[in-house]
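Structures for review follow.
Values quoted throughout were computed directly from the atomic coordinates according to the rules given, and no laboratory measurement underlies them. Keep in mind the model is a prediction, meaning the values are calculated, not measured.
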Structure P
Amino acid sequence: MEGSQLAGRGREPRWPASIAILASIGLYIVLPQRLILGPRWLMPALELCVLIPLTLSSPYRDNAETKVLRYLAIGVIGLLNLANAASVWFLVHDLLAGARTSGTQLVYSAIAIWLTNVMVFGLWFWELDRGGPAARATGEKHWPAFLFPQMMQSGLADPSWSPGFLDYMYVAFTNATAFSPTDTMPLTSASKTLMTIESLVSVITVVMVAGRAVNILP
C-alpha cells in the first residue's frame, strides 16, 4: 500500500522525514525577520548540523539504531517545533500590538507557519508511535498511540501492514484542517496532547491570523 511500510522489512528509510525537515527549514527562512527566533541563520544551522550527519550516517531506521541516534532525531524535531512556536507567538503579538504589516505578508506568513505545523507534528507522530520507526520496522511490540482504519478491520490491508511516514503526515494534515481527529484516533495521553496542541496552533493561524489578514488586504 502506497505511503505505508510493511512490518518485518527490518528498516524504514529516513529520507522522507529528512525532506520534511528541510522543507520546514526552508519555510522558516523565508519568514519576515520579526517572526524569527534569534538570527535568521541560527535555528537552521543548529538543525542542519544534526540532520546532515544523522541522515548520512544512518539513512535507515532499523534495529541497529542506538538511543543516541534516536534522541538526536527527536532533538531536531524539537528545534523545529520551538522555532515554529516562536513564530506563532511573534505573529500573534504583532496582530495584538497593531503592528503595521500588509495583509499579503500576513497571509504568506500564516501559510508558512501552518504548513510547518503540519510537518512538525507529522514528524512527532511518526517518531513516537509504537516506540518509533525502528521499533515498528523491526516488528517490536509496543502499544500503539494511534488507531488507523487498517487496524480496526481485517481485509483493508495486508495483515502485516504498518503505518509509514506519509500515513502520519496525513493524520497531521487532517487534524490541522479539521481541528480534530478524522479517520485515525489517538489512543494515548501523549498522542492526544500532541493532536490538541497541533489543532490549537492551526486554529490560531487560520482563524485569528489569516482572518485578520484578509480584512486588511489591499
Structure Q
Amino acid sequence: MKRLGVTTCLPLVFVAVMCFQYLPKLLHEILGVAWLLLILLHLYQNRSWLRNLRHGSWGWGRLLGTVINALLMAGVLAVVMSGLGISNYLLKEVMPLAIQRSIALHQYHVSLPYVLLILCGLHWGLHWQGWQKQWQKMLNLSLPPLVGRLLAGGMAVLVLVMGVWGSFLNRVGDRLLMKHIFATEATNQPGEIYALLLAGMLGLYVLAGIAIGKATKYRRP
C-alpha cells in the first residue's frame, strides 16, 4: 500500500475506532487491530526516521517532533495493550478474568484515546506541508492563490469551531484527567455527528501542529 494511502487511512480508521459506542464490540476490536497494523506499516514506511535519529542537527522543531512521536508511540502501545487486556471477543478465551474485569484497564482504554487524538493531530500538523504536496501532486490540483487562501481559511475556521465545540461536548479536560465518565453531550448525538465532532477535534490539533511547525520551522530530517 502506498505511503499516502496509509497516511490517509490512519485518521479515518482512528475516528471510526473512537466511535465504539455506535459500533458492535466485535467490529470495534477488529478496527482496532486494523489500525494497529496500519500504524506498524506506517512506521515501516518511515523507518528512515528511526535510522536518522543519530544524524543531523537538533533544533527546537526536530526535538519537539521527536518528543511528540515518542509520546505517540507510547500512547498507542498503552491503548492497544489495555484494549487487548479487556477484549470481549478476539482474546476473550486467553485473557485471565481478572485482567478482563480490570477497572483501571477500562479507564485507560477509554481516556487515553483522547491523548492520542491530541498527539496524532500535532503529529499530522507538523507533517502537513509534505502531505499536502503529495495530495496536490496526485490530484494534479492547482488553484489561484486567492481562491486557495480563501478555501484554506474557510476550512480552518470550520475545523476550529467544530474542534472547540466537540471538545466541550466530549468533556475532553475531564477525560484527560482520567475521570470516570459514562456519557457526555457528544455521545448523546447521532453517530454521524459524533464522528464529525471527533474529526473536528482532530483537525483542531492538526491546525495547532501546523502553527507550531511554522513557528519552529520544523523540517523532517
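Structures P, Q were shown, and helix-only ellipticity at 222 nm (-39500 (n - 2.57) for each DSSP H run of 4 or more, over all residues; to 500) at -25000 was computed from Q. For the set P, Q, ranking by relative contact order in percent (Cα under 8 Å, 6 or more apart) places P highest.
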